[in-house]
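**Q** Below you'll find the structures, each written out as C-alpha cells.
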Structure 1
Amino acid sequence: MALCSATNKSIGANKMLYETCKNLFRELQLEDLILYLYDPSKKHLYQHFTFGIKETIKNSFNPPFALSLNEGVVGFAAKFKKVQLIKNISNCSSYIRDIPNTSSELAVPIIFKGQPIGVIDSEHHSTHFYNHVDMSAFQIVASIISPLAFEVSQPKVKSPLEHISTLEELMKSQQLFLKSKLTLLELSSLMKLSPSYLSKIIKADSGLSFSDHLNSYRVNSAIEMMNDAPYKDYPMIDIAIESGFGSKASFNRAFLRHKGITPTQFKK
C-alpha cells in the first residue's frame, strides 16, 4: 500500500499528514476518514482533516467538531490509548452520532512519546465492516504520522514581526494609546508576552522605548485632530488629553521629540 508517498522533506508536515491520510482513505476504499488532533490548551480533540462523507454532509446533524478525552469512541481511544474496533455501534453506549446511517467505527489513537496526540477515525454504514487488516493499516499509519501530528498540533510561536503586527492592530482597532495610564505591564499582559520581551521587540523594530512608541500614536492622533475642522478652535490642553496625554507639558515634550516642532508651531 502506498500509505506514505509524500516523503519529500521539502513538503510541510501538514501536507504530509494530509497526503498520508488521503492515501489511507483511498487504499482501503473507506466511506469516511477523519484525522483528529489534540489541542492541549483547550483539552479537546478537533477534526483536522476529513475525507468522504463528512466533506459533503450538511449541517442537519451538527457534528461535534471538538471532543473531550472522555467523549465518544474517539475520545475513549485517545484517553486510554487503545484501539476501538466497533463492529456494531448499536451496542456501543459511548458512540456519538455525527454521520447519518453509520453502523460501525474504527478509531486508532496516535501516540507520540507515550502521549495521545490524535486519533484516526472512520465510520461505515455496514456493520462488521472493519477487520484486523484495517486496524493494522490504521496503526501503521498512526505510527508513521505521529511526529508530524505532534509538530502540527503544537501551538505556533509568533515571530517578533508578528507580535509587532499584533501590537499595531491593537493600537488601531482598540486605540489603547488613548489610555493615559497605559503601562507596559498592562499591554504585555494583554498580548501574553513578558514586559521585557515586548519592550525589546518594540526597541528593535522602531528604535523607541515603550513610552516613546506609545506617544508616537498619541502625537499622530493629536495631529489628526488639529487637521480636522471641528477641532480648529479646540484648546491645546483638550487635544492633548483626548489624545491620551496626561498633561499639556508631556504632550509638548512628546510632540517636539517626534516632530521637531511644538504643537503650537505645527498648528500655525
Structure 2
Amino acid sequence: MHFAKTVLMTAIIAATANFSVQAAEEAKSPFTFSSNVGFTNNYIYRGISQTDKKMALQGGFDIAHEKGFSLGVWGSSVKFLEPNTVAESDRAHVEVDIYGGYTGKIRDDLNYTVGFIHYAYPNSGKDLNYAFTEGNVGLNYTYKDLDLGVKYSYSPEFFGKVGKASYYELNAGYKLPHDFSLVAHVARQQFHNNELAKSYTDYLLGVNYALPQNFTVSLQYVNTSLKDNEWAKSQFVAMVKKTF
C-alpha cells in the first residue's frame, strides 16, 4: 500500500511538473530583451569622427515585441573639437540615443521599417543646440546570404541647429564562410540650407568576425567627400562588441 502511494505521488508530481513546463512555454513573454557593450578606437557617425579620432566606450539596451515593435537606448563617449569659448562644463562628453520603431513584413524576403531616433548630449550647453531628432523609413531585402537595405532619415532641425536635413543611405551585407561577413555602405547627408552646413557623401567598407560567447570584431574603412574637414578624411576603425 505504501509502495502504491509512492508510485501514485511520483506520477502526480511528474504530471504537475510537465504541466508547469508546458504552461510556462505557453505563457512565454512576447518581448525579447538584449544588451550590448563595445569598444572602438574611433567613434564614427556618418563618416565623421565624434571623438577627435580617439577611443570610445559604447553600450546599449533593446527591447523588441514579437509583433514588430521595438525600443532602445544606446550611448557613447564623445569628444568634439569645440572652440575655446565653450566652457568645460558646457562641453559634450556623452551621447545618448533613444530610438524606436516598427518592422513589418511584405513577404518572407522583404520587410519595411518605420522609426525615430533622438540624439541627446547630457550636460552640454543648451545654446550649443546639439540635441536633435530624426524620423526614418527603410526597406530591406534578403537573398540567401545577401542583405540589401535602403533608408531615408529626416530631421526638421539637425545637430547644431543648421535647419532641415535628409540622409539617404544604401547598405549591404554578405555572409562569408567561417563566421566572417562583409558590410558596405554609401550615403548622402543633405542639408537643405547649404549656407549653414555643407552636404556630403560618406562611404564604408568593412569585415566582421563572429567570435564565441557573442563577441564580434569589426574592421572598417571610412571616408567622405569632405576635403576640408580633418575629422571626415579616410580612416580605419576597429571595434569589439559583446551582445548579451
Structure 3
Amino acid sequence: MKKQLWSIILFVIIFCGCKKKTVYTAIVGAMPEEIEVISQELEHATIHYIQNIPFIEGELQGEPVVILKCGVGKVNAAISTTLLIDHYSPEKIIFTGIAGAVASQLKPEDIVIGTKFIQHDLGTQKKKLFKVWAAPNIATGEEHPVFIQSDEQLVKKSVSLLKGQPNIYWGNIATGDQFIADSAKKEYLFKHYHALAVDMESAAIAQVCLQFKTPFIIIRSISDHANDNAETTYFFNKKKAAHKTLDIIKQMISTEVE
C-alpha cells in the first residue's frame, strides 16, 4: 500500500513539474467599453475569478492572453494589476482605453502610445503652486522616477509596426483621479509635463509594472479634448474611440519584438 501511495505521489510531482506553464500576454482596460471588442475576438474563452474580479483567459491571434477590466481610477488600476501580475506573471501587459487630448493637434479617435507617465495629482499644493512628488518604491524606500517609462522594447516594436501611419502619436501621458474638463488645467498639463493626453489609470499601472519588473505598453485612443466641453464629447465618442485600438493590439501580440 505504501509503495502504491509513493508511486502516485511521485507521478503527481513529475507530471506537475513537466507541465508547461502558459505564458500570457495581459490586456487591460478600465471600463467595459475598453475590453468588450477584444473579449469578443477571443477563442476558447474561460472566466476565472480572483478576489471576485473576473479574468478572461483565451487565445487572440493564436496567442494565449488574459483580459482584465481593472476599474476606473488609480487605486482600482493598481489593485487589479497587482493581482494580475501575482497570479499570471504575464510576459507583457498591454493597457488599452480612452483618454482626453491635451496636445492641441489631437482629435477624437487619434491614438496616443505612452512613452512616459506622470501622476499629475500626486504632490504638494501650496497656494497656487503644485510640486509633483516621486512615488516611493515600497520595497526599498527609494524613489521611483517622477516620469515612469514604458518598456523600451515594446515602444520600439510599436514604432516599427506603426510609424508613418496617420493619427498615431508617441509621448507623455498625465494621470490623476480626475476627469479633466477644464481648458486651463489642460494647458497646465501640456506646459508643465508636455503631456499629449490625460487619463485616470496609466501612471498607476506603470508604477505597479515598474515595481514588479513587468514589461508594459499603454495605448490610448482620444475620446475628448479635455476642455470645457469634454463631458459631452466624451460620452458621444467613448465607444468608437475605445474600439480603435483593437488592430494595434493584435499586431503587438502577433509580432515578435525585434
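Readers should treat all values here as calculations from the given coordinates under stated rules, not as data from a laboratory. Here the structure is a predicted model, which means the values were calculated and not measured. Cβ atoms are built from the backbone, for glycine too; each structure is taken alone.
**Q** Could you tell me which structure in 1, 2, 3 was used to calculate Rg/Rh (Cα atoms, Kirkwood Rh) as 1.24? Can you show the working numbers first?
**A** Details: 1: 1.24; 2: 1.13; 3: 1.05.
Computing Rg/Rh (Cα atoms, Kirkwood Rh) on every structure in 1, 2, 3 gives 1.24 only for 1.
**Q** Among the shown structures 1, 2, 3, from which was the value -14500 of helix-only ellipticity at 222 nm (-39500 (n - 2.57) for each DSSP H run of 4 or more, over all residues; to 500) calculated?
**A** Details: 1: -14500; 2: -3500; 3: -11000.
The read-out was computed on structure 1.
**Q** Just checking, which of 1, 2, 3 has the largest value of mean count of other Cβ atoms within 10 Å over residues 32-39?
**A** Values: 1: 23.4; 2: 14.1; 3: 18.6.
Result for mean count of other Cβ atoms within 10 Å over residues 32-39 over 1, 2, 3: largest is 1.
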